[in-house]
Structure 1
């Protein structure tokens, strides 16, 4: 199995890169760490799940909470997903929201996964983040 890990800041075009890869490779799926964070947010906020109204500060806080439970909380969840995808015949998994070094290092240790990392850079972001959101660990670490 190939695992594409796409990193970059908010609004850098990570999802667009993921879509291009998916379009050009058979048996591919796009997923992300944030799906678990968003599920928690949907359960205890009035957010409707649409990106336009995304409560980024709340999502960042939930991610911090999950990582305080266990630093590899989200990576272990994705690893479990990879087992399911493999059983379903998926050959290429694209994670479109890598933000932290440990998310990359975790999968590089896996012997049966070919890890391909991609960094997306842009001079202008499509997102208007406030200072707190811009200075969050997930925007700065990589």
Structure 2
């Protein structure tokens, strides 16, 4: 009979586990069944599907609005030549943040395209994405 390791060095055979579970009150037994069903469902979901969801979340995650707004303001000041030295330093940091964000976005696109076996351009078309403008 198969055994289950409950804790390190504590093993129970399945019959003992079922016997213990059968003594649970109905609400606790239902919780137990729900948790077991969840574990089974997670195991049945193919790994690529999970990874695809993670990548899609990354692709659609926008740059923090406050970061984008601050960048827009400082960039406008730079264009108008009214930016201070401190603001210019801040703008340079925001550019670094934006570049890192864009790198991660592109990496997610590339990986997802590879998982699907299509080009990045085709994936972007399927997702309705335009080329991302640099902040």
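Derivation of every value follows stated rules applied to the coordinates shown; laboratory data play no part. From a predicted model like this one, the values you see are computed outputs, not experimental measurements. Cβ atoms are built from the backbone, for glycine too; each structure is taken alone.
Ranked by distance in nm of label points 7 Å out along Cα→Cβ at positions 68 and 92, structures 1, 2 are led by 1, which has the greatest value. Computed over structures 1, 2, relative contact order in percent (Cα under 8 Å, 6 or more apart) reaches its largest value in 1. Looking at structures 1, 2, which one was P(r) over Cα pairs in 10 Å bins from 0, in percent calculated from, given that it came out as 11, 41, 37, 10, 0? For P(r) over Cα pairs in 10 Å bins from 0, in percent, the value 11, 41, 37, 10, 0 is produced by structure 1.
Work out which structure the value -24000 belongs to, where helix-only ellipticity at 222 nm (-39500 (n - 2.57) for each DSSP H run of 4 or more, over all residues; to 500) was derived from one of 1, 2. Provide the component values of the computation, followed by the final result.
Values: 1: -13500; 2: -24000.
The read-out was computed on structure 2.
Ranked by distance in nm of label points 7 Å out along Cα→Cβ at positions 44 and 100, structures 1, 2 are topped by 2, which has the highest value.
Out of 1, 2, choose the structure whose coordinates give distance in nm of label points 7 Å out along Cα→Cβ at positions 36 and 84 equal to 1.2 when calculated.
1
When distance in nm of label points 7 Å out along Cα→Cβ at positions 76 and 116 is calculated, the result is 3.0; to which of the structures 1, 2 does this value belong? Corresponding structure: 1.
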